[in-house]
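Novice: These are the structures in question, set out in turn.
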Structure P
Amino acid sequence: MKSAGMILQSTRQAQKLELEDVARITKIRPTFLQALESDDYTRLLSGATARGFIRNYSRFLGLDPQALLAVFRRDFVENQAGQIVPRSVVEPAEKVNFWTPKTSVIAAVVAIFTVFGGYLAYQYPKPRSLRP
């Protein structure tokens with residue numbers, strides 16, 4: 001599967017365009033264009049910037065921007081800090097852990113009341129049947 005950067009680079013090379021010419025016409029710095037073509041989104045400011053650059057660059061090359069953005073979204077995701085990371089290395093931001101200090105205290109209190117209730121039930125005298 002080709003990535004968004006590979007598609008952009010191969011299309012630019014097929015049209016025999018130099019990176020500096022593309023940068024001059026699209027007003028996107030050559031370093032950012034290189035980052036897009038190499039799929040190195042850490043050099044870009046944010047996910048919104050990357051999507052805008054991909055949209056502008058793909059329009060310039062005559063590609064469908066929505067299709068290229070779909071390829072980008074397939075391969076990369078934006079984390080909570082706004083950085084773009086590959087989907088393959090994304091882990092859940094917060095793992096749900098059931099056993100917390102709060103649940104430990106609740107379990108201890110329930111255990112104490114259960115033991116205490118059992119002790120009271122054992123010690124409470126049972127009524128005897130009245131037989132003459």
Structure Q
Amino acid sequence: MRRAEIAQVHVDDLTGGPGMYSLLVHGKGSNERVIPINDELAADIALAGGWLFPSQRGEHLTPRAVGVMCSELLGEHVTLHMLRHKFATRAYRGSRNLRAVQKLLGHSSLAITERYLDCDADEMRAAMTSANDQTPA
């Protein structure tokens with residue numbers, strides 16, 4: 001999720017039950033999407049009882065404040081956007097479903113999602129081996 005989406009997480013956005021929880025994400029451009037989440041994350045959101053990241057004014061923290069807080073916890077050189085790229089790569093490697101990753105990230109086009117994916121040497125070697133193993137028609 002983007003830091004602005006994380007900042008806006010509210011207990012009211014949680015739906016489903018054990019093994020089937022989902023979260024309504026309030027995305028860019030007033031677009032909303034529903035993503036599946038695990039039971040542990042659902043429990044943490046439920047415990048918040050309101051905003052996951054509440055401000056002193058009774059609203060949610062700003063996206064910038066959430067980003068700074070997370071960077072402080074993760075290390076100064078780690079951003080939520082970097083984690084978003086890492087998630088995209090892992091989700092794609094696990095599923096090989098670019099469309100599913102696109103929907104999870106809330107991208108409007110597959111081309112944007114493709115830019116989030118990393119490719120390591122083992123994957124390039126596997127692609128080359130696969131191409132070499134093909135017999136010409």
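Since every read-out is calculated from the coordinates, none of them should be taken as a lab result. Computed from a predicted structure; not experimentally measured. Cβ atoms are built from the backbone, for glycine too; each structure is taken alone.
Novice: Please state which of the structures P, Q yields 7.9 when distance in nm of label points 7 Å out along Cα→Cβ at positions 23 and 119 is computed from it.
Specialist: Structure P accounts for this read-out.
Novice: Moving to a separate point now. Match the computed value -18000 of helix-only ellipticity at 222 nm (-39500 (n - 2.57) for each DSSP H run of 4 or more, over all residues; to 500) to one of the structures P, Q, and report its label.
Specialist: That value comes from structure P.
Novice: Quick one: distance in nm of label points 7 Å out along Cα→Cβ at positions 47 and 63 came out at 2.0 when computed from one of P, Q, so which one is it?
Specialist: Source structure for this number: P.
Novice: Compare FRET efficiency 1/(1 + (r/R0)^6) of positions 15 and 111 (r between Cβ atoms, R0 = 30 Å, to 0.05) across structures P, Q and report the one with the greatest value.
Specialist: Across P, Q, FRET efficiency 1/(1 + (r/R0)^6) of positions 15 and 111 (r between Cβ atoms, R0 = 30 Å, to 0.05) peaks for Q.
Novice: Suppose you compute P(r) over Cα pairs in 5 Å bins from 0, in percent for every structure in P, Q: which one lands on 2, 9, 15, 15, 10, 6, 4, 3, 3, 4, 4, 4, 4, 4, 3, 3, 3, 2, 2, 1, 1, 0, 0?
Specialist: P
Novice: If you work out FRET efficiency 1/(1 + (r/R0)^6) of positions 7 and 103 (r between Cβ atoms, R0 = 25 Å, to 0.05) for P, Q, which one comes out largest?
Specialist: By FRET efficiency 1/(1 + (r/R0)^6) of positions 7 and 103 (r between Cβ atoms, R0 = 25 Å, to 0.05), the leading structure of P, Q is Q.
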